[in-house]
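Read-outs: derived from the displayed coordinates by stated rules, not from any lab. The shown structure was predicted, so the numbers you read here are calculated from the model rather than taken from an experiment. Cβ atoms are built from the backbone, for glycine too; each structure is taken alone.
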Structure P
Amino acid sequence: MGAPRLLLGSGDLARRVQELGTEIAEFLDDDTVVVGVLRGCLPFLADLVRAVDRHLAIDFLSLSAFAPDSGRVRLTRDVGLDVAGRQVLLVEDMVDTGLRLDFLLRHLLGHEASEVRVCTLFDRVDRRVLPVPVGHAGFVLEEPFVVGYGLDHRGLFRNLPCVVAVEQADLEAELDGEPMPGGGTLVDDIHALARADSGDETRVPA
């Protein structure tokens, strides 16, 4: 069992998001609609739009998978804004197989968006099944499993200001009630890494 490891600190994320915002602003028109894919995009999108020097509208949509890793999804929340004839920036937390992204691109183009550009925090190009266009990526991710900065496991860790690599099987075993050897918990260790990264060793994790 490996210990969790800080992959990207809050400073690393802030610098890269600022770079992305500057890069993206060169391609966007004023009145572009930024569409975030709930829920993992939220911290990333909030930081990203503040780094983009354009007049932006913001909306969200969400999906639900029919079955894990099946690639089949259904829309559970559609955009509320009219995107017809407008440029759309689609913001994802992670792109892996491309199956979900392909569905979203076809859906937004079906709403007659003039263009859909994709920005993702993490791009897992090694898992790509469909060759979907990713215009802007924060990081190419090679770690098998990460949490934090919007990425969760069973609803936990989205609020962490950093990204932590952890063994998924070990974390699932712990959350299913199997104690870690030697006491302590992976959840505690993950939060400790986040507190150390933020310089706050005394804060009690939520």
Structure Q
Amino acid sequence: MNNPLISITDNISYLPASSKPLSCDVIFIKTDKSTWIFDVGVTSTASDLINNISGPKNIVLSHFHPDHIMNLFRVKYDNLYLTSYTKRCTFRGNIVKGREVFEGNPMIEICEVPSSHAKGCLCLVCGDYAFMGDSTYCKEKIGNHTYNVQLLKAEIDFLESLTCQYVCLDHDKNFIQERTALIKLHKEIFERRKPGETTICVEDFFNPDGSVKQPE
């Protein structure tokens, strides 16, 4: 059987997201003390990969949406980190508030992220990579894709506070992106805000595949 994981560095790899069934990208990070897993997905491939890891395992859940957490009840682990919003769905785990750093080689940092997409998002930073889950995406309803103005500004400030070069965005065909390019994109969206309105509609800004529409 071919290895389904894609390597980013010698110690970081990921299982790509799928659409049928809808399942997030699942990230695996080996440190000198344990394996860190960012999100657990839905598929049996993801759960098998997690259960086949030997040694201590720490899971971080980016947020509470089903495609990111469903496998939690099928896998074995030692520690679980999440926000209080996600814990309402899992009924277990250690709540992260603000920023937590876990020493090791490499060091792991878990941070709360302001997000229009979902309440209670976390990102995981390791070396030159920040794994963002879906946190940079808009709020999605049929025919109504919006960013909250205040949360978008806070998200931009958060991205600017990071020192890593790359951000990794779930479900995106370009999983690894330049952090500065993502900041630039979100500043363009922020400039679309209108006086007196608390949200920014991006229905006409993105194509269905998530790419930015080009001027005609």
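Taking volume of the Cα convex hull per residue in Å³, for residues 59-98 alone as the criterion, the largest value within structures P, Q is that of P. Among candidates P, Q, the computation of relative contact order in percent (Cα under 8 Å, 6 or more apart) that gave 22 used structure P.
Suppose you compute FRET efficiency 1/(1 + (r/R0)^6) of positions 3 and 187 (r between Cβ atoms, R0 = 35 Å, to 0.05) for every structure in P, Q: which one lands on 0.35? Spell out each step's value before the answer.
Details: P: 1.00; Q: 0.35.
Structure Q accounts for this read-out.
If helix-only ellipticity at 222 nm (-39500 (n - 2.57) for each DSSP H run of 4 or more, over all residues; to 500) is calculated from each of P, Q, which structure is the one that comes out at -5500?
Numbers: P: -8500; Q: -5500.
Source structure for this number: Q.
Here mean count of other Cβ atoms within 10 Å over residues 75-82 has been calculated and equals 12.8, so which of P, Q was it run on? Can you show the working numbers first?
Numbers: P: 12.8; Q: 17.1.
Computed on structure P.
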